[in-house]
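Okay, got some structures for you below.
Here, each number is a calculation from the coordinates, and none is a lab measurement. Quick caveat: nothing in here was measured; it's all calculated off a predicted structure.
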Structure P
Amino acid sequence: MKNICYQLIILLFIILIFPHLGASQDNSTFELRYEVNRIYPPLSLTKEKLNEACTIADINKYYKPSWVKEYISVEVLAYCEGKIRSAVSKNDTFNQAQKDIMNSSDTGTNISVNVQYIPNNTLKYNDAKEIAFSFIIEPEKQAAYSGEKAQLERYLEENVADKIADTVFNIYNLTAVKFSIDEAGQIMDVHIFESSKNKETDELLLEAIHNMPNWTPAEYANGMNVKQEFVLTAGDHRSCVINLLNIHRD
């Protein structure tokens with residue numbers, strides 16, 4: 001009887017321990033990567049997507065029609081030729097006046113949407129609420145490193161990867177350096193967003209960004225150039241820091 005008990009205890013011990021050992025082994029290594037990605041505004045969409053949009057949910061993926069029991073009003077506001085124009089509808093479907101305002105808004109300016117509604121809940125006193133957000137239309141041409149993507153990767157390899165020891169970065173740790181490309185294609189606003197906790201490494205990353213050649217700036221179809229924000233990330237890209245950057249990785 002004692003032998004059976006001992007055998008059961010050992011079996012239970014193996015079942016509990018080995019999954020943890022396996023997980024520990026899987027997580028002990030990671031792929032060290034260096035990337036440059038654009039940081040997107042909280043809400044933005046292309047001109048094509050705007051032309052196709054019919055409802056609030058079409059332009060704001062975070063908006064849930066199920067939140068609403070009854071609409072009071074939906075107002076769209078935007079600058080058109082330097083003056084604010086607005087149009088109101090009675091539900092989440094845009095009317096023609098609202099579409100005209102969004103499509104004729106001044107290049108590079110925010111378009112605002114204000115929703116007055118009665119929430120869809122079971123409260124006895126169901127007071128009116130408001131949801132307000134704004135979005136921007138994306139330029140037709142995004143800012144780009146002077147040359148092909150392969151040239152940017154080569155620059156990072158020669159000026160970053162080859163100069164930093166792999167041991168600097170730990171599992172789930174990601175270093176992030178933010179910077180902007182202005183209307184002239186020049187690099188500006190370079191700063192550490194998430195430190196490597198190694199002064200020499202941080203300084204090398206900052207230097208690599210500062211020494212980059214000028215980029216081709218972002219440009220709208222009408223020829224207007226605009227500033228855009230980017231980030232250099234180095235380390236383990238499984239880090240939760242990625243979720244704070246609002247980037248679209250390939």
Structure Q
Amino acid sequence: MGKKPFIVGNWKMNLTLAEGVEFAKSLGNNLHGKNEIMCGICPPFIFLKDISKVLEGSGICMGAQNIHSEINGAYTGEISALMVKEAGCTHVLIGHSERRHLFGEIDSFINAKIKTALSVNLKPIFCIGETLNEREEGRTKYVVKKQLKNGLMGIDNKCVEELVIAYEPVWAIGTGKTASPEQANEVHSFIRGFLTDEYGKDIANSVYIQYGGSVKPENTKELIAQTEIDGLLVGGASIKLESFLKIIDAASIQ
């Protein structure tokens with residue numbers, strides 16, 4: 001697609017503030033002057049403001065790991081889109097499989113969050129993907145299409161262009177199993193086809209589609225070489241600076 005690969009690290013519930021700040025500083029130093037890729041990190045909420053200061057001027061973007069669908073209100077323990085934006089975020093993960101499967105988030109709630117993020121100019125990284133059962137039953141495309149359709153309902157074309165879509169087969173997250181580059185590319189191609197049918201070729205081609213699911217330095221080159229894979233959403237390998245930098249290097253050599 002001729003895009004710069006977009007590599008995003010999702011720290012999940014890991015690291016201390018001191019470790020996170022140190023990581024962000026080193027990442028900024030290591031990527032200084034590197035223009036072949038785009039990079040982002042998604043730290044825990046309470047690190048956002050501190051890490052935002054460290055990343056200033058580095059070209060590395062910062063995302064939140066989640067938001068609530070309402071802008072404000074009586075939602076004890078929740079964080080709003082405006083709050084993370086104020087803390088320095090440009091992106092937000094929405095619909096991550098851990099949110100869907102551990103916290104019971106359903107498509108309509110995810111759809112509401114995407115709309116809220118877009119309304120305050122936060123770019124959603126919209127996560128979709130099937131479970132092992134669904135893949136074994138041959139339902140991957142059905143599940144992916146349903147999540148896309150429901151997640152993007154009522155969102156106009158101009159906004160769809162702003163999205164990043166992350167395909168993460170649930171059976172490959174944190175399990176050490178990775179979809180083969182060919183398996184991943186086939187689903188990415190299906191996603192691109194869905195976007196083409198719904199929104200036209202130009203929009204479909206401009207949307208970034210990342211792969212997530214046990215991404216490591218060893219499989220990065222092969223994954224990023226696939227025609228439809230525009231970037232990577234990295235979990236476990238993104239909380240160690242050394243492995244994250246190796247992934248970035250491998251993705252930069254294309």
Structure R
Amino acid sequence: MQLTWQTFLIVLPLVFAASTVDAIGGGGGLISLPAYLVAGLPSDLASGSNKLSACFGTCFAAGKFLRSGKVLLKPALCAAVMALPGAYIGAQINERIPDTAYRVILLIMIPLLALIMFLRHDAPDRALAMTKGRLMLCGLIGLLVGAYDGFFGPGTGVLLILGFTWLAGMDTVTASGSSKIVNLASNISALIAHAMNGNIVFALAVPAMAASALGGYLGSWLAIRKGARLIRRVMLGVMALLLIRLAVDFL
């Protein structure tokens with residue numbers, strides 16, 4: 001497809017913003033995937049290109065959380081291993097969804113996930129004993145959320161943090177850091193599926209990788225030092241504007 005300077009002007013800043021907020025509280029795909037769609041990419045190319053840029057932002061964020069000791073490796077790795085097959089299956093389903101149906105799903109899911117994010121409360125910091133049952137539960141969380149990530153994507157980080165805090169008992173910052181390991185695994189698995197089908201616009205996705213990496217590092221720094229509440233509020237405003245634009249385009 002033909003790319004214009006307007007395409008880059010839309011995608012690159014929004015990918016940076018998406019990676020920043022994703023590193024803090026998850027849900028960056030709620031910004032980045034609609035950005036690709038608004039820029040004119042069909043859903044299959046938008047999803048594949050988004051996965052490529054998202055992988056780099058998540059990788060930088062995960063590294064920052066790891067160096068700061070805000071990742072529980074055992075539960076994160078259990079969830080990550082199970083997210084791999086889940087994401088691949090979800091991505092294969094995504095390839096078979098018509099473009100119109102995909103946009104309808106997006107219009108429905110964005111406000112629902114935004115509501116979940118708005119209602120989520122921070123969990124207090126506390127010591128956490130990882131029992132075998134809790135590790136198995138983390139694996140189940142990874143499988144289900146990985147499948148969702150491969151099929152749809154936006155809000156994956158939010159769902160992981162919800163699962164890790166509400167079901168596995170992690171505090172919010174540790175849940176956010178641990179979710180990056182899982183999200184990276186599912187992103188890579190889904191990216192492979194999209195690449196095999198040729199659904200990546202490299203001329204756009206490669207510059208977006210750099211923007212995503214910068215955003216991932218900044219967002220993880222803010223999450224560790226400042227917390228996610230203010231950024232989530234900003235994110236909700238951005239999502240509302242993008243939702244309006246998507247609705248106008250769809251109608």
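Given 16.9, 48 as the derived value for Rg and Dmax of the Cα atoms in Å, which of the supplied structures P, Q, R does it correspond to?
Label of the source structure: Q.
If helix-only ellipticity at 222 nm (-39500 (n - 2.57) for each DSSP H run of 4 or more, over all residues; to 500) is calculated from each of P, Q, R, which structure is the one that comes out at -27000?
The read-out was computed on structure R.
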